[in-house]
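Colleague: Each in structure tokens, the structures are laid out below.
Rule-based calculations on the coordinates, nothing more; no lab input. Just so you know, these numbers come straight off a predicted model, no measurement behind them. Cβ atoms are built from the backbone, for glycine too; each structure is taken alone.
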Structure P
Amino acid sequence: MNRVILHVDFDYFYAQIEELRKPELKGKPVCVCMFSGRTEFSGAVATANYKARELGIHAGMPIAFAKKKSKDLVVLKADREYYSEVSERIMNLMREFSDNFEQVSIDEAYLDVTEKTKSSFVEARKIGEEIKKKIFEEEKLTCSVGIGPNKLIAKMASSVQKPNGLTIIIPAEIKEFLRGKRIKDLHGIGPKTAETLKEKGINTIPQLSKVSVKNLQEWFGENKGVMIHEKSLGKDESEVEEREKQQYSRIKTLKEDTSSISVLYEESKSIAMELSKKVSEKKIYFRTISIILISSKLESLTRSKTIERPTQKEHEILSITKELFEQFFSERKDFVARRFGVKVSGFSEAQKQKSLFEFI
């Protein structure tokens, strides 16, 4: 059975979120930056929207350089906490579409859909389109999807039609897909490796595919040499695997917008049961419980409480959740929730009971 893998990559993620939060930014060059704090504009660009990219502004560029590109450039400080909340909601949404799921960064993930699609790339396209539709409906964000027989090809395919694209590369098309592409287009090949290959007159992926494994091993070492050769042929056997999570959460869209604590509490019961079951399966305990509330205007707010003793209990989640809802709506009586969620974090493993001999 041929594998079918999706790579989903959000389009200019931070800047796109800021455009949603501040509609007046639409049509302007925008970059979201990480400030170092040494001077007013010391630091680097984290991401730039496409308007800014047209001016030559890109991730990693010093903010001071970016500012010189245009007097109209809007420079914003990154709000990582908020971006993480949005990312988590989307990642949870996408998990439902996959057999296996792997989040690789705040704005990209792999989905293995081999079983769901019975190895059909036609069915995979439907899943890719449905994911894009759902993300836009729920968060008003666009993403680009690459579909291929492995993670390498899916990753490279997702960048073909950006923004808001969907590209499928079936096994029979891999050779043609890689033809003419440069070494730097080959995912997983770093700048130093690319520079070494360039010095040896190897500039394209087809040129690289003709280099013997023996030569590559001499230049880069035994394991890396084999890896580079396989990549040049579009081969990648790595699995889509869930990485160790630092938190678990579930988000629900309400049937009707509400400010009712009792409605939110009732809706929380199924989430609390699911989260309690999840941490029990993982044999971990949590100390922090959070609620997430999202309005129809996409305002997202979080409230949290950390308890003294780690737990896995469903009733603990519900008790703290109710307390947090009451605190929140006592402060924000005007807030009307369209969606809401519950999150558990602050994980620890089970404490083994000490034996009698450890006290002697």
Structure Q
Amino acid sequence: MSIELRPLGRTGLSVTSCCLGTMTWGQQNTEAEGHAQMDYALERGVNFWDTAEMYSVPPKAETQGSTERIIGSWFQKTGRRADVILASKICGLSPNTWSRDGDVKWTRQTRDQIDEAVEKSLKRLQTDYIDLYQLHWPDRPVPLFGNKMDAKAYGHAYEAFEDILGHLARHVDAGRIRHIGVSNETPFGVMRFLAESDKHNLPRMASIQNVYNFVARKFEEGLDEIAIREDIGLLAYSPLAQGYLTGKYRNGALPEGSRKALFRRLQRYESAPAEVAINAHLDFAAEKGLDPAQLAIKFCDTRAFTTSTIIGATSMEQLKVCIGAFDLDWTDDLEQGVAALYAEHGAPCA
């Protein structure tokens, strides 16, 4: 089994089971390297690409929007916009307001900010429509990126679910965005959006872009059932646990130019239980004679609730390994092996 076309929720669109992630373009990757990755991905049949107004990462004012600009320059150069299902994202609640004009204290998902974000993304992307426009994280406080949250934060005001859908509907009706999705969302949030869509005949969320990998499986605590029963599949990000499941950081290794060496932002995968679980999976891959990165990606691809698995690379060699993972034959032996590892080690990373 290789790269497949799968339904994107109930939209009528089909996207590839492999999604090209782009968040390193503009910091770790140059424009030319981004263009080369897009060329190669399309040659391999990958029609689904993901970006965000916030990218590249780590987020900072100097590089905000750089990834969308690189994609836009590729569209302008090649004229191949119609060959791509393009996903982008708007920031949620955040004090980092570089992406907004004027004096705002928070990025939000209000009508005015959604209008501004859509307009700016379209301009950077050099296109007049975005196929899938996602809420990068909620407008309300929730536990994010492996961090805990003080229960008092739940009292923070947030834009009503039906209002956010209404703001987005204006752009759907105008053709600027075709479909909508969520990211870093909770079961509560997904079900509220679906309920308000049904109640008010508003656009329906088509996908859930959340972290999912061998050692971070919180998606299976409620969102998995929603994905299957409500046709709102997972777009799995970080299938390699920010590189840990490749083995490149094993035994304290710190490769030059790696994300950990450059940015030190991988803490969710750096607990003692995480190290044990990660090493067990690396050992299992070695026992089966498999590239650990390809095993990890194919695991995500074979879950019943997964629509697409988002891969990312800083070199063409890495990109070829990641896309090649979809050619791996997933056997009963592999399924039983990873199930046994999960039974023994769990998934210790939020």
Structure R
Amino acid sequence: MKFSLFLQMERYDARKPMRELFDEMTELVLMAERGGFETVWIGEHHGMEFTIAPNPFAHLTYLAARTERIRLGTGTVIAPFWHPVKLAGEAGFADLASGGRLDLGIARGAYLFEYARLFPGLDAMTAGAHMREMVPALKGLFAGDYAHDGEFWKFPVTTAVPRPVQQPGPPLWVAARDPHSHDFAVGQGCNVQVTSLASGDAEVASLMERFRAACANHPEVPTPEIMMLMHTFVGDEAELAAAADDLCRWYCTFWKWVKQERPIGQAFIEPLRPEDIAACPQFAPERLRDNLVIGTPAQVIERLKKYEALGYDQYSFWIDNAMSFERKARNLQRFIDDVAPAFERC
């Protein structure tokens, strides 16, 4: 099983310099490359200090010049916020700049906050339809001389410029949860990104079952890869309770952003009150200790071996967690030193 790093710049205090966050993000990526990680994934988000990633291609093109081997992935671009011609060109340029190291992940998006600002009136179902139209359009643009006459976009014969170094194009990944999205991704020959969020190992197994069912539905398609994304913390027993507390606050903040249930000013959500945390029992620290990968090196290895046995090709270490940079770096280095060597990575 291969390992990757998923991160974005996250800011909770306006006194924290943005450049400092940028440099810290860069150092975590360089650590991951030195540690033999396969890929770094950076998402797309708008108008939120909680997740600072307005264009993942800008991050990845910069990182291409700072790295040598690690692959650079969008985790993910939000399909309805892009025109296919623009997305194909941006992807082609990032692949060129990185020497053919781009992985292109696509999703429908999740935050109502972003829909309301970039695409008023859009709902999750419509966003999914945009993604399903985007994927074949990208393939056509990478191939060249492609015209599109769809529900959401129409354009005459066009070719992606620059063309990607990787041909017929960079590997495409689709963020999937329900059986229909798994079936679409596999049917299109795309790799699949999944996350159980904080739902535990029953959901990890269920997501794999949906993927396998989709593969069985499309025997004509070579089996794609599947990646599990999960918050991870490696430490000694004395550190684990504090890590679960931090991740409880992160998930409660995430949930308030998703539901738009707290006032937002200057791109910051109003700090959580004790009652906000109490209103999210699904994110209680004791539940997160069970449902996320939080443990000693031996415990984390045992947990990830089970995911590998289920058939996951890649495990993505989700490091957004509201912790200080120093704690994030120690956590990642422990994973590199004490967990990763237990796995054979091809």
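Colleague: If FRET efficiency 1/(1 + (r/R0)^6) of positions 10 and 146 (r between Cβ atoms, R0 = 35 Å, to 0.05) is computed to be 1.00, which of P, Q, R is the source? Write out the running numbers ahead of the final one.
Modeller: Values: P: 1.00; Q: 0.70; R: 0.40.
This figure was derived from P.
Colleague: Have a look at P, Q, R and say which one yields 19.3, 57 for Rg and Dmax of the Cα atoms in Å, as calculated.
Modeller: Q
Colleague: The value 11.9, 39 for Rg and Dmax of the Cα atoms in Å, for residues 178-241 alone was derived from one model only; which of P, Q, R is it?
Modeller: This value belongs to structure Q.
Colleague: Quick check for you: by distance in nm of label points 7 Å out along Cα→Cβ at positions 2 and 106, which of P, Q, R is greatest?
Modeller: Across P, Q, R, distance in nm of label points 7 Å out along Cα→Cβ at positions 2 and 106 peaks for Q.
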